[in-house]
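Before anything else, here is the set of structures, which you'll find just below.
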Structure I
Amino acid sequence: MQFPQKHSATGTTIFTVMSALATKHGAINLSQGFPDFPIDKELADFLGEAAHHGHNQYAPMPGLPVLRHAVCNDFKRRYNVDIDVDTEITITPGATYGIYTAFTCVLQPGDEAILLEPAYDSYIPNIEMNGAKAVPIALSAPDFTVDWNKVKAAVTSKTRALILNTPHNPTGAVWTKEDWDTLADIVKNTNIVILSDEVYEQLIFDGLRHYSVLEHPELRERSFALYSFGKVFNNTGWKTGYCIAPMAYTTAFRRIHQFLSFTANTPAQYALAHHLASGKASNVQAIMEEKRNLFLSLMKETPFTIHNPARGSYFQLASYERINDMSDMDFAQWLTTEHGVATIPISAFYHNKKDDKLIRFCFAKQEETLRAAVDKLRCL
């Protein structure tokens, strides 16, 4: 039987490929973005409590009210923004799901959607599965800033959506307030909808602050903001996130959501609500910045080149220009199979497989893991 090809991507994702290669060769996995240390004991206890006390059936379609209230209180405290619990927030089975659902609300065949590359690998397939055309724009290396002239030039009468990601995966770059203002000027007097992927919003370093689309009045009224509990509480396997959007956008989002998953994991929602209300998420930034600093310090003893320290996220880019001239894909595979450290080649984040001889390391790991990995990298 012939199945329709819904998008242009081929094979399995690079994250699956490299993690499988790491497992096969017993390599230290600094490729896929997940922590290798335990979640907070209180959060784990809340999950057990939820299951033990009968919170095991379907949650309401928008999500448990107690979790939506906890999120709203958290955003009021951290950003001083008001969110309507009933009409502006929906709990989802992960942020990637939320991104797909938001695109599905907006896009129709013939539409165009702008994205900034290197980009998380689900963006283009999500756009194409909705019959629209992806319009990639390359960020400006080595800082991976936005060339706003290119963005403005890419806008056409068919442009229906623009997706952005800050702090940025895979580069660790962070948007400034001026970036948001420039975007607002570009989309003014258009029907362009913004998808703001802010899953790493609490993982930001060097005294910088995260500027959310929710803080920008002009942009907030035309935006879906997508978030992940997994990146905050180090529990990526729970696959629980949320979408914040104006009432009309949330109505459209839920119209799709109710026929995809209908709801998200109930015990996880219960546990996250109680843990979030406890304020235990407040130290996640310091913990991850300490890990980044350790990794950067250790990497000075290797032949890799760090052009720019990551300003946010789980990830640090590194150049292997002083090691060899392989393609980044060949280098990542060689590093995994021959030297026991798995990474992600940055060309996988470009539609045209642009190769800048860069690889991505995940530093969201135990200190012992990072030290063991760098011990292997010193020998290159």
Structure II
Amino acid sequence: MDLRFLIRRFALFAIAVALTVVFTSCLSDNPDSGGVGRLSFLYETNPDYATQFSVKYYEGGYKLLTFGNGDRILTVPEGAKTPSSLDGDIKILNCPVKNVYLAATSVMSLFDALGRLDVIRLSGTQQDGWYIESAKKAMNDGEILFAGKYSQPDYELITSEKCPLAIESMMIGHASDIKEQLENLGVVVLTDQSSNESHPLGRAEWIKLYGAIFDEEETAKAVFDEQKKYLESVLEEGNTGKTVAFFYISSTGRIVVRKSEDYVSKMISLAGGKYIFSEIGDNTTKTSTVTIDPEAFFAAAHSADIIIYNSTIGDEIASIAEITDKCELLADFDAVKNGNVWCTQKNMYQESTSLGEMINSLHIIFTDDGGDLDEVPYFFKLK
């Protein structure tokens, strides 16, 4: 055989090997591959406000959920195979998903808005702890069972109900042994990180994440867009100039207020109000509140135009007298003298889907110069 022919054959073989290596390298290094092997990438969601999750869509109905803490979950369509060459940290969630254990209280409203309470079988909250009527009814009818709170789950019930998915709040970070035990039982643990969103509507936008898991993307978008319209309408109105204090009185008589960077404080600002505590709280910590003495509260907030009592902690307040009985200094507040005292309804913190409407309600309160208004969604005036 001619030497030049052999050299040519060897050169062509070397080029083919090199091209194969380059192609394989490009495939694995493709930023859209997401560590999911050879799945063909289609597109990625672009949330309007949320920063703590993203969803990548692939051919065949596969979806890669990525979370702010680095967790990743790949949903595998019914009847499809789990892709090979997956990154080791990716959890597999086989669809359709049902018999969910929901331990993150704020998420129930998202499922309710999606019309998918049917996929929730187990709750981390007892029936009397729900202010979402459909959830309360489902538990009363036995469609949803109490399976222990997040820190004390009923592993036997979770196993017997063949639960594939547990949706936990950020509190699960303080109970890593429980998370590990659930995973050992074959349960995929999804940590809802909506509380880490810096914008209030970022929390509501998590409905798109759950919409992706249950193929309810269109419904999720419609629900979120409605809240977005509330916000856009309020922002067109601009600032009202009203100063606002938001608080509750602890069992020890101290005053608990929201940090200045908390989402409730931001809702007040977005609604056109000025939160009276513009610089309070350590924003490097996860806590959302600051406890202060009544005297310090009086010094900062006695001249506030409007005060809002947070009744979601403890019993709902029915009158101004009940507040002044708890703290006599409140009787000298301008808002108390002028009758501008409002109270939250008990369902406020469980209605994550309605944050745009809450901002709109706050704006209505701030612009009610006639003082004739008695109630808006999620708030009512105290007499």
Structure III
Amino acid sequence: MTPAPHLRLFDIAVLSGDGIGPEVIDVTVPLLEKLSRNQDWGFRFQSYPGGALHFKATGDALPRATLDAARSADAILFGAMGWPEIRYPDGTEIAPQLDLRIELALYAGVRPVRAIPGIPLPLAAPRAAQIDLVVIRESTEGLFASRGKGEVIDDAEARDTMVITRAGSERVFDFAFRLAQRRKRRGHPGRVTCVDKANVFRSMAFFRRVFYERAARFPDIEARHNYIDATALDMIRKPWDFDVLVTENMFGDILSDQTAGLVGGMGMAPSGDIGDDHALFQPCHGSAPDIAGQGKANPTATILSAAMMLDWLGERSGLESMARGAERLERAIDAAFGSGRLRPYEFGGLDGTAAIADAVASNL
């Protein structure tokens, strides 16, 4: 059937990957298709290979054709890649998602977390239900700039180098402030916190200095700073005080897992790796080989990542109805869990991948 002339179709490169990746992707794509019915936009989904199991079979973790497809797509929907026993010769993990960040300049690792109705929270504080924050991780440099470049000297010492550049810092800070502006229009505080270790490292002092230089361009947004160790403490003491946090690559990697734990774990934590021209959306969790193929995986993080993709595509294309579609998907998740009848395996329940996706679909 030929689509209507006014229909805007978006090409989505689907990289399902390893373990539970295909399972959570397979239930998320139909939700996006359902949302697009009777809209002036739609999707063309195309799957491509990659990951640890593909590396084991072919010697190639990220085929050139997959990279080219990701580069030409309107967005990338990513499952999970990696397998504990499958490694490169140097002992490091198979992680094509890291290669994609560099190849496509996906410099802003966006990790939002919010308390979802009906999900048990580890913090007993009354305000825990107010947790709604975003960690933005600079994803192309920092300590991760040493990936594949570190050295072991005479089997006596090992060295990796942190790299902080002005250009890399400025673009991720501007991204953080623009996101805070957008969140402020939706009722959030409009606050950005720079997380660093400026009292010890010259690179971090530089990072903070550039932060405040860029903050001056956004007078409507409150700019703060906090040391990484103090932030880790405050995430337990008062996480509801944070709005947008921006930090170096390794610090962001650690903080985003901690914040996911505040709202129920990795199965509830979405993410987007976003650049100026490309974006990849994936759950924060890994391939989980221990439950792969059992139908137990929680697809909520993937579904929320799909909502992030809708929102990003809608903003870029000027289609407000796509942003509304993202809101519909989030509300459907809230309604599914808020009913009290849905409980994933990680919370002691028996609701697996299909049951959770069906509950979300029934609320669309």
Where does the value 17.8 come from, among I, II, III, when mean count of other Cβ atoms within 10 Å over residues 162-169 is the thing being computed? III
Identify the structure, out of I, II, III, from whose coordinates Cα extents along the principal axes in Å was calculated to give 58, 49, 47. III
Out of I, II, III, which structure matches 17 when percent of Cα pairs over 32 Å apart, for residues 82-289 alone is calculated? III
So if we calculate relative contact order in percent (Cα under 8 Å, 6 or more apart) for every structure here (I, II, III), which label has the highest result? I
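Just so you know, all these numbers are worked out from the coordinates, no wet-lab data involved. Note that this is a predicted model, so its numbers are computed, not measured. Cβ atoms are built from the backbone, for glycine too; each structure is taken alone.
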